[in-house]
Structure P
Amino acid sequence: MSRRKPRGRPLDGWLIIDKPAGMTSTDVVNRVKRIFDAQKAGHGGTLDPLATGLLPIAFGAATKTVPYVMDGTKLYHFTLKFGEAKDTDDADGETIETSDVRPDDATIQANLPAFRGAIMQIPPIFSAIKVAGERAYDMAREGRPPVLEPRPARIDSFEMIERVDADTAIFEVASGKGVYMRSLARDLARACGSVGHIAALRRLRVGPFLMHHAIALDKLREPEDEAPASPDLLLPVATALADIPALALTEQEAADLRQGQAISLIALMGRIPANADPNGGLARAMAGGRVIGLCRLEDGMLKPERVL
């Protein structure tokens, strides 16, 4: 029995989209995949429909590096509207509670430190988290809102950058993976003695990807253009790994890694980057200017983790 040939072109690389409001991340991936006539594509970190900004799209071999991109630092700006709590914790939801309290700047500033560093955070009930095999948002839509447990979150910085008026303030947040901005806004409003929700959210960074890499979705192709978009618009697969320390290998060492063999760190002395953690840290294995893959330094060995 012959295998069916995959549809589309075999493309490898990253496309960084400036996502418009009103679309899901999956909608964007499907549209980009059609525009490029690509065989395989996925995204590096979901954005809610209300959110705009940086959405990395991985093609082909780049999909293997998605977990490492999602581990990187994210940078967001969000607008918090005080006085109304929403069931979705953003402006797309239904109002479930109101408050007349509008905290002053001093109250907001006094409460920010509690949300920095390693914190515990309860995700929004409208989220993709699974509870007993069901998505939380499906349960919430059916009128069975789940009880979600607090989970660890890392907030590197959390600052108020503008107080627009009594009802609204704009914040900048740098965070690790899996942090919900909607929960952060909801919980800060509560800590300030009020209630609130996110009125606007924009992502400005995902790991090594910044806004200057991004292209607007409607700029990708003219509607009357029938030909697939040019692969020249894609960034190399290795761009996603720019934050990971690089380790130069010989061609023989690279061949060994490709075969799944580990290399003694003693043999690599003098080449191991100073910022590579020898106790389980990642390194980007390079040979002749090419990225061979990702390796982990542990037990005195360089072990292949993801060969590209």
Structure Q
Amino acid sequence: MLSRRNVRIKVMQMLYSMSRDPRFTYESAIALYRKKVDVSFQLYLLNVHYLVRFAGYALTDAEKRTAKLLPTETDRKFSAKLYHNPLIQSLVKHNIFQDYLRTYKLDASIDEDIVRTIYTSFAKDERYDAFLQKEENTLDETITLLLALYKEASSSELFDETMEDFSMQWFDDKSLVVGSLKKTIKALPAADDFYLPYKPNAETVKAFGEELFAQLHKSDTELLGIIEPSLKNWDADRVAVIDMILLKMAVCELIHFPTIPAKVTLNEFVEISKMYSTDKSKDFINGILDRLMKKLQSDGRVQKKGRGLNE
């Protein structure tokens, strides 16, 4: 699930923490980086769990309708099929998924008020009413409705706050988790290994992320020496901390990661600067990196493997 951009952001955050607190060692940073990677997977699992719980509130809805002294025709016809369908049930009965929920104690992170609020809001949706009116629903119709239900949740400020209570890195991971949930819903019923594409993989987390972190730690002085001549009228001490970290990361990637296209590196760090630095950082970083990339290429220090990767 973790993209390289997501890994870059986590490495950037560790470097920032190290720059602010000299007691925060490289070893501590690596340990925290690994924990953050694991939390990303937990956020994915928690969102799947919430989807099941939102659907499960249909059972409570059915009980309330049945308990009415004067139930309407709609109440009498109501079915909890939002929960009792093969797609949601494939998650309810998925032993490995349920084991993960127990391992990470994710039941304790479910806010029942949020479950009720999201379901109650969604219950007013015409699409839900149309779904209930049909005697039988196709798998595609059920998938479409579950996507709408999850969109209701993921667009909610209350849900965002709940996710942030679970982990402050929700802001960093939200787009990735939401995209992963959409893919998961579209692929239901859940296969035995449905969660595997969303588990952190060694190639991205270790071969890229931890190697990038190690190279940055080892080459900090060298990277600063490469960057400073390109700052022109800027004193390195006056460059925003995050901007300098992003410049060092980009130069490190250009020099030490031969399979990542140079243009990809430049574009990625410009995009990250938009999210995490000042309003002027995008143009500043774009200009400096463009200058640095040309200089490093002319010096033969950017050696990319593969056709067109140096462009």
Structure R
Amino acid sequence: MDHNKSKNALVIRPGSIGDLILTVPVFISLQKNNFDVYLIGNEKVNGFFEERRIIKKGIAFGDVRLTEFFTKIKKILIPDFPEFDLVLSYIEENSIFSQNLDITFGKKVIFYPLKEEPECHMTEYILQPLKSIGIKVYYPETDKKNFNDILFIHPGSGSKKKNWPKENFLKIYYHFSSKIECKLILGECEMDNYEYWEKNVGKQNLILPKNISELSHKLEIGSYFIGNDSGVSHLAAFLGLEAFIIFGPTDPKIWAPTYKNVRIIKTSIDCSPCVRAKRDKCIDIICLKKIAAQDIIHLLENEMGR
């Protein structure tokens, strides 16, 4: 493949915020190999990626301009998108949309459907198509230049089964709020507990971001972050904060950010991690309840002391 001439690449990547941030090495690798990168992905992330020049342009799967490509067999001409030299699709090959990709781009398309539990870290899994065609891969580097004594706490995630008890996060807040500035992040998944947090930490200490770009600008002024296995945790790690991420039923060997500024917190209980089918049926989530707030307080204090 000619690496000297500028080309256009289309990446089709479904998933949540965390899934897309795990895919950043794909975008960076394509850029460094002289591709302009376009994305069909998550509307919540596209603007952030465009702002950071991680991609040139993105469009959401749910965008009305793509509707007929999921319902009719026809060539794909995406509004405001160019012709493509490479199409990398992480969706099932037998879908209507995939058939349209095949009709439109033929041998330019690489289909690489996602596995729920791959045998390696998810980032390494999704980089395999690039390696298979001889594209050198690159990884982002976190570079936190300015440290201020602000601790961000995010008590939620996209699944309640991944959440450490909110009472424990409150203990973290109470302990550190007398020492440094603490801010609590509430996204749409945490709004059902809004009254709890407003009562206990005060409205002035809550962050209710409108979008990922706004949240990223707030996070970048801080030093420390603690949260569950969530998209916000991946964002904080990517932005260079000293991130402490709590894992229970999900496997950090597959899903955790791999940056040097990340500390993974988990128990050694035998049933953790577990597969989704087992996780969905689990009532007690003992793997998270076994993680004591005081242990995390000590861990954070040691890090801040250094």
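Can you say which of P, Q, R returns 0.90 when FRET efficiency 1/(1 + (r/R0)^6) of positions 17 and 121 (r between Cβ atoms, R0 = 25 Å, to 0.05) is computed? Considering all the candidates, the number was obtained from R. When distance in nm of label points 7 Å out along Cα→Cβ at positions 57 and 289 is calculated for each of structures P, Q, R, structure R gives the greatest result. One of P, Q, R was used to calculate volume of the Cα convex hull per residue in Å³, giving 146; which? It traces back to R. One of P, Q, R was used to compute FRET efficiency 1/(1 + (r/R0)^6) of positions 137 and 201 (r between Cβ atoms, R0 = 35 Å, to 0.05), and the answer was 0.50. Which one was it? Structure of origin is Q.
Match the computed value -21500 of helix-only ellipticity at 222 nm (-39500 (n - 2.57) for each DSSP H run of 4 or more, over all residues; to 500) to one of the structures P, Q, R, and report its label. Derived from the structure labelled Q.
Every read-out reported here was derived from the displayed coordinates using simple, explicitly stated rules and does not represent laboratory data. These numbers come from a predicted model, not from an experiment. Cβ atoms are built from the backbone, for glycine too; each structure is taken alone.
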